[in-house]
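Heads up, there are several structures right after this.
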Structure P
Amino acid sequence: MDANPDHGLRILLVEDNEAILEAIGRLLEFIGHSVIEARGVPEALSHFEFQAVDLLISDINLGSESGLDLIRQIRQTSEIPAIAMSGESDMSGPSLAGGFSDFLEKPISKLRLQQAIRLVVSRGPDPGTASEANPSGSRPRT
C-alpha cells in the first residue's frame, strides 16, 4: 500500500450512532483523511464494493448486525487494514480474532486514533492475501 498513514487516506467509517459518526468523521477529516460514512453493514458493503478504500474503521455494535459480521464478509475478498471500535473494552479479543487489525475503545482520543491508523496502514495487507490485480487489498471499483 502506497498510502501515507498520516494523511490522505480514503477511510470507510461505519457507525450507527449519528453523533459519534459525525464526531469521528470530523476528527479524521481534521487530521487530513477523506471519509466515506456508512450507518450499517449493508451500506458499508455497498460503499466498499464500489469505491476505493484504504482503511476500514467500524463500530462493533451496529444494531441488528455487527462490525464482526462486516469484517467476516470483507475478509472473504480483501485484507484491507481494519480498525474496530467499541465502548466495551471486552470486545478487543473478539475483534482481533474476528479479522480486525486493531481495536479502539471509545471514547477515542486523536492521538490513539492516529497511532492505530499509522500502525495498521504501515503493516498493510498480509503477504500473499491481496490479489495481484488489486494489490491494495481493497475491492476495485466496478
Structure Q
Amino acid sequence: MLEERKILVDTNILIYFFDKKDEYKNEQSKKILKTIFEAGIGVISIQNLAEFSSNAYRKKFIDSSKLNTIILDFMDVLKVVRYDEDEILRANTISQQYGIHFFDALIVAMMQKEKITRILTENEADFKKIDWIEPVNPFTHKEKD
C-alpha cells in the first residue's frame, strides 16, 4: 500500500485508466488508482484534467459524450489544485533551471505550492531531476505489503 501522504496523479495514469490498448498499464493504473481513491490521498491539477480531456478527444479511448461525467468523477475522488500567475512565473524558472518541458515545470510549481512531494507518473526521468520530488511509476514500482 502507498503511504498515507498526498500524491499528485499525472495525466498519463488517468489515460491508462481508460485506454485498454496496453492491458498491463490499464490494469496497473486501475489497481493503484483504486488504492489512492480509497485512501483519499490523491491530488490532481486542473492542468491534468485539461490534458486528459484533450487526449480523450484526440485518441478516442472513451466516448466523448461521457467525458464531462468522468471529469466530475475524478473531481469527486481527487483534490483539485489550480495554478495562477505565480505558478506560471515559477514554472518558467523551473523549466529553465532543470531543462524540463514547461508543462511538467508547471506541475512542479503546483506541487511546490501545495507541499506535495510525490507524483504518480510514467514520466520518471523529468521529475527525478528535481531532488525533492519522488516520482512513483506504477508500472515499475513494487508496493510493500
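None of the figures in this text is laboratory data; all of them are computed from the coordinates on show. Note that the structure is predicted; figures quoted are calculated from it, not measured. Cβ atoms are built from the backbone, for glycine too; each structure is taken alone.
One table, with the values for the structure above:
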| item | result |
| --- | --- |
| Parent structure of the calculated result -11000, given that helix-only ellipticity at 222 nm (-39500 (n - 2.57) for each DSSP H run of 4 or more, over all residues; to 500) is the read-out and P, Q the choices | P |
| Read-out mean count of other Cβ atoms within 10 Å over residues 5-12, computed value 21.9, structure in P, Q | Q |
| Which of P, Q leads on percent of Cα pairs over 25 Å apart, largest value | Q |
